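The data blocks that follow each hold one structure.
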Structure P
Amino acid sequence: MRQLLIFSERDDAEEVAATLGEWFPGLGVPRVVRETLAGEDDAEDAQWLVVVEGLAGESLAKVDELTERFEGWREEG
C-alpha cells in the first residue's frame, strides 16, 4: 500500500525520509518529491511528499508519530 507523507518544508521531508530508511532498511530510502497540480504555474506553495510503500499496521503508527513531529500528515495514495 502506498502512503504519502506531506510536509511544508523540504528539509523536514528529507529528514523523515532518511529516518524511515534507517528504521526500515528493506524499503531503501523513500522518495522525496514536490507536489505538482495540473496547470499550476507557481510551485512556490507546493507541498513536499515522501512516498512510502510496503508498510502497514504498527509500522504506520511509528510513521504517523514521526510525521506529526515534523508537522506533517499522511494520506493513502
Structure Q
Amino acid sequence: MLILGLAHAEVRQLDQAVAAGHAALAGSRPAWPTMVLAKRLDRVLASNFVDARQTAEYHARFLEASSLQDGRELAPTAP
C-alpha cells in the first residue's frame, strides 16, 4: 500500500496517496518495514503538499503509529 501511496504522491495525486498511507497504517502495530515506507511517504507528502490538510492528517497518523514501535528507531532511508 505504501509503495502505491508513494507512486500517487510522485504524480501529485494527494488524496490517493494519503488514502493508501492511512490504509497501510490501519493495523494495531505496523511492522518495521511498513514504518520505514510510511516515513518516506510522510517526507514526500511534506515536500510535495506542504500546506495540505491531508498532509497534516497523515503526519499525525504516522506519528501515532511511530509511537507504537516501543521506542525503536526507524532505519535511515535515502531522501
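Points worth noting:
- Answer label among P, Q for the case where relative contact order in percent (Cα under 8 Å, 6 or more apart), calculated from the coordinates, equals 48: P
- Calculating distance in nm of label points 7 Å out along Cα→Cβ at positions 8 and 56 for structures P, Q picks out P as the one with the greatest value.
- Each of P, Q could give helix-only ellipticity at 222 nm (-39500 (n - 2.57) for each DSSP H run of 4 or more, over all residues; to 500), but the derived value -10500 comes from P.
- Entry that produces 4.6 once mean projected area of the Cα convex hull in nm² is calculated, selected from P, Q: Q
Here, each number is a calculation from the coordinates, and none is a lab measurement. Because the structure is predicted, anything quoted here is derived from the model rather than measured. Cβ atoms are built from the backbone, for glycine too; each structure is taken alone.
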